[in-house]
Structure I
């Protein structure tokens, strides 16, 4: 059987038996493993415009201090990154089409450009964000989690206690775009490998870390002391390696094996190891450290595996731009297009003081995540101990609003002969 024919057979089997796997073509950090509450039947995710008066009250409460910035003009650089990404999209194509909102990439770009132009004025009067922009609430609500950039002791060579490898994307990992076979599979892909028996799913975590499927094949880019550090690095999607001579290298997302992500936090809860109300990234680490005989088997429960590459800059999100702490968020791009300007209303815990602080800020959709689906979003919390603590515990029901220019929406409504948004 030829390779092409084998691919077609596997595609048909995959679709008929189990559905097609999805694999985003751009870097995507995976989410913090703390599980969300048991899913409830929700209405179709949508956008609902709030009144100008309500938008003005929300805009008046915007606080730069929430985001550790001194002026809204500090968002200019990441906003310009967002605009460059938007301008690279097919301008006539639809960027978002959900109940309550449909925009092309050109219209989204016009809106972001207008927001950039009024940053200085926002320092004087934040309610301008309501006068010139419609606030479209993400419905039915948003579960906000967090991710961060871990710092890990590592070596670029195997030595001493540095025995556990971080792998680059293997050269035998291949991806096929299923959309070229049939329109119904548009946007879906299949990750696979080829051996003498034909094409097969790529190696899962147990095969790689438990059975040495990649050992000695030259894909190692660094070594660390603790395999749990690698596990959490893969969940976060990027990190910083602190080398024995004190130098620091960024380690960035390079690809994934195509297997479905399984939350270790959910596994620990379902098996009665950790109460749901105690679940956090830190609690998972504590359990694995206290039960080293169970650690490998528990980590193998998550078959998804992430590969990396070294860099002198980072971390980068799905738009291939550097993420900004407390500003960049990971979204489901089918719900919220990358490049969007959003307002986030939530609470962030200050663990040093043990109090939750109200947060009302401007955030930017600049990243994606393997478990970020629908209205859920993931806030990039930065790097270091404080960011780790915040990201590890963040699981907050929040309100999110997409900000779209009234001028742009007025043009859309005029073209569609629909009522203008208030």
Structure II
């Protein structure tokens, strides 16, 4: 589960990490009120989307462009990015008008971009130095990895490619946890001393605490700034939490923003289906992630492309199969469907019953190829053969791929 920046900063603040004051807003009036509440004469308005590169992003269109230009006394704002510096209330209002309800395109969103429904109004910062810090899992060593860089403000992938020496890594045994001495070691390794080193060490300990306390998958601060007075502050934050642990964090689970995710994937999650939308035209319904990958590969091998990854799991029920086929057929790009089931725990007759129920309920109008093998495969085939459905039966994965691609081409 990904968090918005304002949500991530709330968790960091609870763990003792200093963050700039800020207020989330969903309307223009709320944004102006937030700036008034924060006070001062310099604010930053930031689009809240689950994508990096917001400051360099551009909006597809600004529906209130004329109003914005009038507010800014004729200064065009159409196309300004998702992070805007404001030195007056009029500029705060203009930035909110520019962002809210409009589509932001960054290098991480793809050409379609994402709609901005919430913005963060925060105070301006006194930036002397920009750093980077993150906590994530190192799967190779089964340890937690603390990663920091003296080159903040840019994507860590770029730093890794062009200046890998700038990245400092410390692996933490989850039993003993992150020691204060390790946090200081990282800070000194980045060339920090005195107040700045102590501040960064404190932030690293807070980052680790956030990761552990809230079942994190990744906790990142970029940039972590040092002010001209030597104070360390988390200027931006990105946090991803483990979906499987959200039952332990009901308050945070309620923060989930479904509008940020693909609507097909949101619908799939309601039925506990593992689904990812792709760009092809052959829908796939498979049990098991490995078999699903193999199914997509063989479709590609025979000259076509999968429309989705869909794993119904090893013990799917009839209603999940119905939900899966409904989901696949709701995609107008799908021209044929391949059901590929290897029955282990999953029983093939359950899949067959689900396919029959789905066709009765939804009405599948595209070619449907079914390959069943394993537990109760013969019973499943018998159910399909005795039904009035126009189903193309396949004896092997290769046979299924050939038939579904041929069905599309014909």
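Assign the value -11000, calculated as helix-only ellipticity at 222 nm (-39500 (n - 2.57) for each DSSP H run of 4 or more, over all residues; to 500), to the correct structure from I, II.
Computed on structure II.
Taking Cα extents along the principal axes in Å from the coordinates of each of I, II, which one would give 61, 57, 42?
I
Suppose FRET efficiency 1/(1 + (r/R0)^6) of positions 162 and 274 (r between Cβ atoms, R0 = 35 Å, to 0.05) works out to 0.45; of I, II, which structure was it derived from?
Considering all the candidates, the number was obtained from II.
To test your reading of the models, identify which of I, II gives 12 for relative contact order in percent (Cα under 8 Å, 6 or more apart) when calculated.
II
Given a value of 1.7 for distance in nm of label points 7 Å out along Cα→Cβ at positions 282 and 298, point me to the structure among I, II it was derived from.
The read-out was computed on structure I.
For mean count of other Cβ atoms within 10 Å over residues 258-265, the calculated result is 14.4, so let me know which of I, II that is.
Structure of origin is II.
Upon calculation of P(r) over Cα pairs in 5 Å bins from 0, in percent, for residues 138-329 alone from the atomic coordinates, which of the structures I, II produces 1, 7, 13, 17, 18, 18, 14, 8, 3, 1, 0?
The value was obtained from structure I.
FYI, it's all coordinate maths here, none of it is from the lab. These numbers were taken from a predicted model, which means no experiment stands behind them. Cβ atoms are built from the backbone, for glycine too; each structure is taken alone.
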